[in-house]
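Scrolling down, you'll hit the structures one after another.
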Structure I
């Protein structure tokens, strides 16, 4: 982990499932808000390198990883392209 890195939510709170209420209230809420602000400040290549440094990517967080790569454009086309990239670099398998 580099000094700039925040832990990804799935590592910071490993016992909190994706979609859990704790991400909207409680300990996870503040962390995930700070995480999105921080990850959004990085360039595309930095975000991809970040995901590669923090693999394996849990299945439940694949959509979050695609959103991370698609920033700032979270439209369907950008997110679909992000899924292709995740598969190309081996973070997910093509389905």
Structure II
């Protein structure tokens, strides 16, 4: 749980600082961290010898990781890609 909170605070700090300062690169960094995190969590092999309680806890933690990384992707889309006028000219 400690790792989730640390990662979430880093992503929130990058997203909020991108919103406040207008530097879209910070939101893109948050999105990159989230994209890599999604891949790590999604493709991680699950042990097959878990008890029912351990399996439920692992599923709950995986869901928390998805929420954290989804927040980073959201920040990246809102404050990074949509306002970035230098790469792709999306504005």
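Every number here is computed from the coordinates shown, using simple stated rules; none is lab data. Since the model is a prediction, treat every value here as computed from it, not as a measurement. Cβ atoms are built from the backbone, for glycine too; each structure is taken alone.
Computing helix-only ellipticity at 222 nm (-39500 (n - 2.57) for each DSSP H run of 4 or more, over all residues; to 500) gives -24500 for which of I, II? Comparing all candidates, it corresponds to II.
Consider the structures I, II: one of them gives 51, 24, 12 for Cα extents along the principal axes in Å as calculated from the coordinates. Say which. The structure behind it is II. In this comparison of I, II, the computed figure 3.0 for distance in nm of label points 7 Å out along Cα→Cβ at positions 20 and 52 is attributed to I. If you line up I, II by distance in nm of label points 7 Å out along Cα→Cβ at positions 12 and 36, the top spot, with the largest value, goes to II. State the single structure among I, II that was used to calculate distance in nm of label points 7 Å out along Cα→Cβ at positions 28 and 76, giving 1.2. For distance in nm of label points 7 Å out along Cα→Cβ at positions 28 and 76, the value 1.2 is produced by structure II.
Work out which structure the value 42 belongs to, where relative contact order in percent (Cα under 8 Å, 6 or more apart) was derived from one of I, II. Traced to structure II.
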